[in-house]
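Computed from the coordinates by the stated procedures, all read-outs in this text should not be read as laboratory data. Here the structure is a predicted model, which means the values were calculated and not measured. Cβ atoms are built from the backbone, for glycine too; each structure is taken alone.
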Structure 1
Amino acid sequence: MKALNNRVRAMREAKSLTQAELAQLTGVSRQAINAIETGKYDPSIRLAYALSRVFGCAIEDIFIFEEGGLHDEKK
């Protein structure tokens, strides 16, 4: 399984936005932004797109797929 890592916190801080401000801009709760930043929640494609519009970049610049992850089972 691939792990989904992200740069949401770094990109949000670079724009001097609070979690609440980013949440308002993307139409979700502050808790949702926090969950994304801490890797507890993978956003929908619509939310990923909304984040990319706020940050002015491609979705792939925000979210990074990596081989292996906490949810992989040992074989």
Structure 2
Amino acid sequence: MWVSKPIYESLPYFYLFAGAISLAASMYLNHWYWPTICFVVGLLCLVAGLVIWLKRRDYRNQDRRTSQSQDVQ
């Protein structure tokens, strides 16, 4: 699946934002199981956003280091 670069780059931040909004909503909802549903969805979105952001950061740092070491040789 291919998406444009601005959308691809903003996905971790969207997940983090959606997770924060969902966690905030879980504090204010009192109907049926919505607080639990919002809490679980919010937690999953926060974890997914952090994982994607950290994996991209680590990959980019590793890629930068390998390209610098190849330039030196």
Structure 3
Amino acid sequence: MTAVERPVASPCVSICALDDDDRCTGCQRTVDEITRWSRMDNAERRVVLGLCHERAVAGGLVFRVPGKTGG
């Protein structure tokens, strides 16, 4: 029997407001990514999560401490 992969969870944090670039200030997804999320497969969702993280880092929303590792 083959195990079924669970869907990758939405990054929504219930802070839903769009910035000037039409990006959600809470989860960092674009309007297109938000509207397509339910139709994305897990691989595409993981790509979007990576983009969200990159956007959060670039926007100063995620801080990295030198010498520390981890998520």
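Annotations for the structure displayed:
- Entry that produces 81 once volume of the Cα convex hull per residue in Å³ is calculated, selected from 1, 2, 3: 1
- At a computed 22 (relative contact order in percent (Cα under 8 Å, 6 or more apart)), which of 1, 2, 3: 3
- Source structure (of 1, 2, 3) for helix-only ellipticity at 222 nm (-39500 (n - 2.57) for each DSSP H run of 4 or more, over all residues; to 500), computed value -10000: 3
- Computing mean count of other Cβ atoms within 10 Å over residues 12-19 across structures 1, 2, 3 gives 16.5 for structure 2.
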